[in-house]
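Values in this text are rule-based calculations from the coordinates and carry no lab data. Remember, it's a predicted structure, so these values are computed and weren't measured experimentally. Cβ atoms are built from the backbone, for glycine too; each structure is taken alone.
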Structure I
Amino acid sequence: MAATRHYDSTGAAARQPRPATARIPWDGLPRHTPVRDLMTRRVVTVDPRTDHAGMVAAVGDHHHDLLPVVDAEGRVMGIVAASDLLAKLALTVLPHQGMRFEPRWVRALRRRGAGVTAGELMTTPAWTVTADTSAAEAALLAVRHRVHHLPVTDDRRRLVGMVCLCDLLGAVRRDDAEIRSEVLYLAVAADAGTDRATLRVDCDHGRILLDAHTTKRSQAGALLDRVRAVEGVVDVADTLRWDIDDLAVPSRPHHL
């Protein structure tokens with residue numbers, strides 16, 4: 001029987017402590033987790049001449065559903081996905097001769113099915129990140145271009161690792177106490193303008209309750225923006241107040 005794990009509405013299972021080896025070092029505030037702390041460094045690659053059988057073997061032996069295609073110097077040229085390799089199998093249930101008015105996806109499938117080598121099948125250019133790219137920036141790139149894996153390259157575009165969407169989620173797996181500490185740090189910063197005597201920060205499963213009094217309305221808005229950008233924060237409820245509304249539009253005098 002397969003081992004299962006249940007995640008209830010409170011996220012209790014998801015919040016069990018991670019093994020020490022999986023913890024991400026937190027050596028500064030605010031924290032911006034770099035891809036280097038999340039990526040996989042052992043990556044299976046192929047060259048443009050690798051044939052279909054060789055790629056199928058690479059995917060099957062290593063259980064990777066994506067293969068970076070690299071040149072002789074290890075520079076990323078493109079990506080071959082398992083779906084590209086499955087095109088030939090999928091085509092066996094379609095008529096051999098294409099119809100005149102086939103759907104676009106069928107025409108695309110036939111084009112992929114005609115490929116034999118990695119160079120013919122790969123998608124190019126490949127969207128890549130560097131080890132110094134933040135997890136947030138990598139997530140934006142992946143969501144924007146609807147990709148599930150991002151090759152990690154050095155300044156010469158040589159492959160140094162791979163990061164997937166599941167890896168990027170590691171940036172937001174944080175304890176409430178850790179998230180609260182970072183929010184407090186932001187709230188007491190010199191430019192935040194908060195009255196520390198009025199400051200209250202609570203965190204429950206990533207949901208922040210923020211109460212404070214600031215000097216200016218613009219400072220309250222800037223603080224909210226910073227808090228929402230904290231890794232692990234999923235929602236912010238605030239009761240911020242201010243002395244000076246520096247964002248109000250002055251009314252024009254009325255002339256008779």
Structure II
Amino acid sequence: MEKFVIADGTPVRYADAGKGTQAVVLLHGYLESIEVWEDFAGELGKEYRVIRVDLPGHGFSEWGGREVIGIDYMADTVSAVLKLAGVERCTVVGHSMGGYVALALAVNHPEQVEGLVLFHSSPNADTPEKAANRQREIELIEAGKKEMLARVNPGKGFAEANLKRCSEVIEELSEQVMMTEDEAIVAVLKGMSQRQDRNEAMRRFGIPELMIFGRGDNYIPVVAAEAMAATQPQARTAWLDRSGHMGFVEQPAESLAILKEFLTAVAAQDK
């Protein structure tokens with residue numbers, strides 16, 4: 001069931017469905033919305049309560065015209081949604097940018113997080129190269145060339161072997177880019193570029209943690225993912241051999257199995 005609420009002063013859309021008392025929160029990535037999780041959430045909801053949130057500036061959630069949509073602000077909004085939904089503790093699963101938000105939620109609202117999953121995401125701050133790439137995207141938007149992002153970015157998220165099979169989803173993601181306000185895209189890019197490094201915080205959370213990577217990821221190459229995993233030895237690491245940056249779409253059954261195994265471990269720890 002979809003709902004619209006005022007969360008921490010921001011009008012937000014979220015979906016709340018599924019069975020069971022164990023709650024899982026799915027946070028989408030940059031220029032996505034709750035729709036990207038639709039099929040995956042449907043399967044997960046057969047055993048768990050699943051909450052999906054349109055992060056500020058995405059989907060049908062507002063953002064208040066902020067110059068910067070910061071990661072901490074997004075996390076505070078998610079925290080407020082959880083309180084309104086009556087969710088005391090959850091496992092938060094963040095895809096890409098959603099992983100940055102999940103980390104911030106665990107840092108700023110640790111009482112709400114019992115498990116953390118970074119799905120094609122990173123605890124690292126932006127490198128100078130990544131920050132420069134975001135600035136180039138800002139310049140494209142400000143030059144009125146958003147259609148270039150819509151044409152290139154969605155397909156880049158998939159392994160080459162999956163492009164044809166996932167063409168319908170890629171088209172939907174392209175439409176989502178075009179639906180997102182230009183000013184919001186710029187504000188989100190600034191927020192991602194300014195985010196903090198969360199490596200030390202992640203090592204100290206003391207909760208079950210999982211990182212899922214794709215071997216065909218164009219955004220997080222295998223070498224970078226392996227280095228990331230090495231700096232977080234307390235976290236479980238799982239690989240999707242035939243996925244790019246969108247594993248829950250490219251290999252949904254395998255992704256679901258990995259996540260459910262992790263959720264079982266989270267539940268066992270809480271007992």
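Here are the numbers for this structure:
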quantity	calculated
Which entry (I, II) yields the derived value 112 for volume of the Cα convex hull per residue in Å³	II
For 0.25 (FRET efficiency 1/(1 + (r/R0)^6) of positions 72 and 232 (r between Cβ atoms, R0 = 35 Å, to 0.05), calculated) the corresponding structure among I, II	I
Origin of the value -7500, where helix-only ellipticity at 222 nm (-39500 (n - 2.57) for each DSSP H run of 4 or more, over all residues; to 500) was derived from one of I, II	I
Label whose coordinates, when mean count of other Cβ atoms within 10 Å over residues 40-47 is calculated, return 17.6 (choices I, II)	II
Label whose coordinates, when Rg and Dmax of the Cα atoms in Å, for residues 136-207 alone is calculated, return 15.9, 45 (choices I, II)	II
